[in-house]
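Listed next: structures, encoded as structure tokens.
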Structure 1
């Protein structure tokens, strides 16, 4: 008899969850677990919490929704607190579990947790399931993949690779061990007071909660409209819910899978026709895949000060960095973006590039500090995309041009010509100049 644990990580969904389907097919007894990491409120080496209250609040709505969906199918989700390795080894000992199922995440800390669980004698079955495409379907080995996204995309497209069809959600779960033997009570969903509704991803609105139900409803709404046809033209917008797809927060917590998005995209094209906008959604999903396979290839090297480059370690100015975090640099466009990020947990892609460039190239600060701040603040934080993009800006990763500097004044003139965005996030004491 197989007594097992399913450990939800960044896959807070039932639909298209291959690792969960495998656990349900193989285990005789299965305990479903989510672990809130003990270090969430601890302080980073840069002097701020690992995870902000807004980021945790959005994630919590996803966990709440998962618990409800599991309960509707006759199961229960245990929400535990602590270091995952300690919590899971203790739980496995109490219930007699010998196997843990979970998703595989190609990042050093996430991989070290799996290694520690295996060292404790557990059979860990980690499934790669966060990408649109499968590594086995790529026209190259991941170990020899192109270093530049354009080459990656072109080779994938020439090979005509298409994603596999999303898996259905499990209908029922294997029985849990006797509740009398469990040291924890099943998780009861909480009622959370969330962040401001005025943000471009207003997750205080139930339609933008982190749940799988909200994610699927948003996908349906988005692709039943003509918004995808204009996506390429609008994606650099700064404010509002419709200038971009807004899939990233749900993809980040895993309440939505990229293959589900792809199927909806293809159905949209059957009705509305393919367009530059709909192609660009595929393009962005491929970028997300690229960073995951790239993380698999390079591993811990992506977290070094020099990244993949031979450049000297970056300089750092703690005072300038603090002003940047607080939106108090004196550069109005940058400050507006940083204030929105801190107030809402979200920021447009255009502003992310601008503020990251300003930190690295204008303020002369360490890119790793900026990456850690984004990790702390963003409700759509994703370890692979975050590090990949920061390395790209800093010229220490997948960038043939050795770094990207965005002139904030030029960017403001192009993307905020009437200064409406700057005015939206201005303080009363701000100067009206750029």
Structure 2
């Protein structure tokens, strides 16, 4: 029986193009691409009634017959990182040069069969980013990855594989950017993070895509025994972002921290799904997401904390706070707890959405601070407790710089002393 798909073609590509993109790949990877393409051809888009998808209308997006293109990937300080034992470079090249390592792990964390756009990514990705940190390496420099789109109107498929060995320490910052304007562009990305026993991995995703980009991204980390992962999503750019961030803790003693800050304007839409998955005993997780929304921007967050029967002694928390800077802005935070263990140490959640405090705004404006500057200060203060959780000062400054550049443009930033002295 042949399945009749309900969605129009997404890319102007075929099985032959899969072979062209993967021409230099090892045989196992080329076959994986072909399997993914076959899955893509048979899969439909998610049902709009599905809880995870009903807040984002994927079927109505203007993404038909887009030409498949690449994403430019650049690394900073590669020589200095290499001196500390870190291997960085293109993922496609790594599949040839470090074949055994990549083959063992590639596609084991984010699978091609999860949904249609991920199958498309697994079939058509090119270039990609690869980060390998050996056992016991403590990397003092952050690994910086810049991903760029040269042109609008196509479809791009970024792919990242991060492997941190036993007791390794590494910070990875990924910035994605493109120009504003132009034709609608599809970006479907996948990030796999594998943290070995005792490893400490920090991963920061800074979304600076242009205003014509429809951004779909899955970031998933698997943690070894006593490993810890911090993952942050900084949502600033794109027309639409649908992002999944999962932390899987199958081993005892693992801990995960999920951070998110989003600043939306105009008619931007952000839709986040998160999973804090506790399978190992005495694991812990904490989620802190904040958004500030202006214009007609909207945000949905659907977060699941799952504690399996064998995860005794685990503790988890979810907190989502949303600041509405306009009467037309909307936020829909939905925390979900699924607790199957009887001896959980702690499990809590909380979510709010509300307008800016008019008293605070009046206080600042009454001291001759322009409204735009006052709103900027309130947003900066609102995000501060999430950003302050980032251990790296350089990363903290960069994240806030990107947010404030958007909210204030060239607006002058005031210090606390200037405010109090006004």
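Every read-out reported here was derived from the displayed coordinates using simple, explicitly stated rules and does not represent laboratory data. Everything numeric here is computed off the predicted structure, so don't read it as measured data. Cβ atoms are built from the backbone, for glycine too; each structure is taken alone.
Once relative contact order in percent (Cα under 8 Å, 6 or more apart) is computed for every structure in 1, 2, the highest value turns out to be that of 1. Looking at structures 1, 2, which one was Cα Rg over 2.2 N^0.38 Å, for residues 109-172 alone calculated from, given that it came out as 1.52? Here the read-out was taken from 1.
Of the structures labelled 1, 2, one was used to calculate FRET efficiency 1/(1 + (r/R0)^6) of positions 125 and 381 (r between Cβ atoms, R0 = 35 Å, to 0.05), giving 0.30. Name it. The value was obtained from structure 2. Here helix-only ellipticity at 222 nm (-39500 (n - 2.57) for each DSSP H run of 4 or more, over all residues; to 500) was derived from just one of the structures 1, 2, and that gives -7000; the source is 2. Source structure of the calculated read-out (mean count of other Cβ atoms within 10 Å over residues 165-172, 21.0) within 1, 2: 2.
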